[in-house]
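Take a look at these structures.
No lab work stands behind these numbers, since they all come straight from the coordinates. The model shown is predicted, which means the values in this text are computed figures rather than measured ones. Cβ atoms are built from the backbone, for glycine too; each structure is taken alone.
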Structure P
Amino acid sequence: MNDSEFLFNQKLQTLLALLLIISLTFLDKIIPPFGIPIAMLGVFALFRWRKLPIKVLGLFKPRSWRKTVLVGATVGISLQVFSVFVLVPLLESFGVTEEVPAFYKSIEGNQPMLIIYLIVSWTTAGFGEELIYRSFFLGQFVSFLGNSKYKWFIGLTLSSIIFGFLHYNNGIEAIIATGIFGFAFGMVYLKTTRNIWAAYIAHGVADTVGFLTIYFGFY
């Protein structure tokens, strides 16, 4: 894919598309867990309206599924290790303490709740957020930035900041952590020729490890 294969060519249309999908994602805080699925439908509707192939969203077969799974799993596990042994202690040194959000505490020792959250982590949270925050947002930010030399880096940074603030209800630590995680997922997306699957697997594995940690009381 080349840099011109995005949804809109006009900056105003691109900005309006971004604002629309951003607004839809924040519906997750009003009518959870429907915000992300509604935003996904919005993305697909925009692409259908513009008659663009979904491969522009990174939805195409990777060159190697084995490598894709390996990269995704490695990144997902590494991010959780980094979070536990580096990020959390660092934030605590600055007075930012980490607590398990109340709605996640129900996972501890509760197998049915664990299964529900794992399903969510591999559907709306994993696939949905990667489709929106990496595939769609990155493409639109780059389209909006035009010929900027560092457009991909700027686009990745902006999309990661928005992704972090989507988790504002979980506290400052969650905003920072998810922003960093989002940046890492975005790097995976870019380094795998803008293919969504490795980033999706990384996201799903990271969430799975996190939920298992809560379930077994190690969080």
Structure Q
Amino acid sequence: MDGLLINSEPFWQQAEIEIFGKLGINLTPELAVKTIGMRLDRVVEHYFDRYPWNGPSTEDVTQELLDRVTELVRTKGLAQPGVYDVLDLVDKHNVRVGLATSSDPQLIDAVLDRLDIRDHFEVICSAMDEENGKPHPAVFLTTARALNVAPQKCLVLEDSLRGVIAAKAAEMTCVVVPDHSLRDDPRLAIADRVLQSLADFDETVWDQLQSCTPP
């Protein structure tokens, strides 16, 4: 969801730089991109382990970050190019669609409401409900079970390296539309297809991907 359906990564960077800055952590955009795709509570633990602070608990910092990003999404969030066309495409092919994300349900609701796309998803799953977040495949496997679809017959659309690793660990076909900071990362080669934009996901790509998925 974050970075794939909505251009929220700048919001995360802004919130993290603001809030960690108040805790004495000089977080740069270059450092912030290293946690893309990581569950929020793990991001906070990541920085606390490296730069422990006195004052608010990690739980309080997590909630403050979540509230700030939710505010930015509800007031400024925009769909990524191609989102509505891709949702129409999969609807046309009558496939079952689930949302599997590392984000908290609070932010999921904000994004779905802001973009008005809730009705496109039969199932919505958050990695916050799993013991492990991405790159562990748990949230993808949970979503597949909820859809009653074998993992090997699932197609995942992702924007982060952690998400791609999770999808392939789940034995799913994966298309990645990488964040601009990751576009030259050779590790993305494990994806079945790399696209520069969701707007590039069309009938031709759909047909080509059928060869990756068992009948």
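If Cα extents along the principal axes in Å, for residues 44-115 alone comes out at 49, 30, 27 when worked out from the coordinates, which of P, Q was used? Spell out each step's value before the answer.
Numbers: P: 49, 30, 27; Q: 53, 24, 18.
Corresponding structure: P.
Where does the value 1.20 come from, among P, Q, when Cα Rg over 2.2 N^0.38 Å, for residues 12-131 alone is the thing being computed? Walk me through the numbers on the way to the answer.
Numbers: P: 1.33; Q: 1.20.
It traces back to Q.
Relative contact order in percent (Cα under 8 Å, 6 or more apart) was computed and gave 32; which structure, P, Q, did it come from? Please list the in-between numbers first.
Numbers: P: 32; Q: 20.
The read-out comes from structure P.
Comparing structures P, Q by distance in nm of label points 7 Å out along Cα→Cβ at positions 36 and 156, which one has the largest value?
Values: P: 2.2; Q: 1.6.
Structure P comes out on top.
For helix-only ellipticity at 222 nm (-39500 (n - 2.57) for each DSSP H run of 4 or more, over all residues; to 500), the calculated result is -13000, so let me know which of P, Q that is.
Here the read-out was taken from Q.
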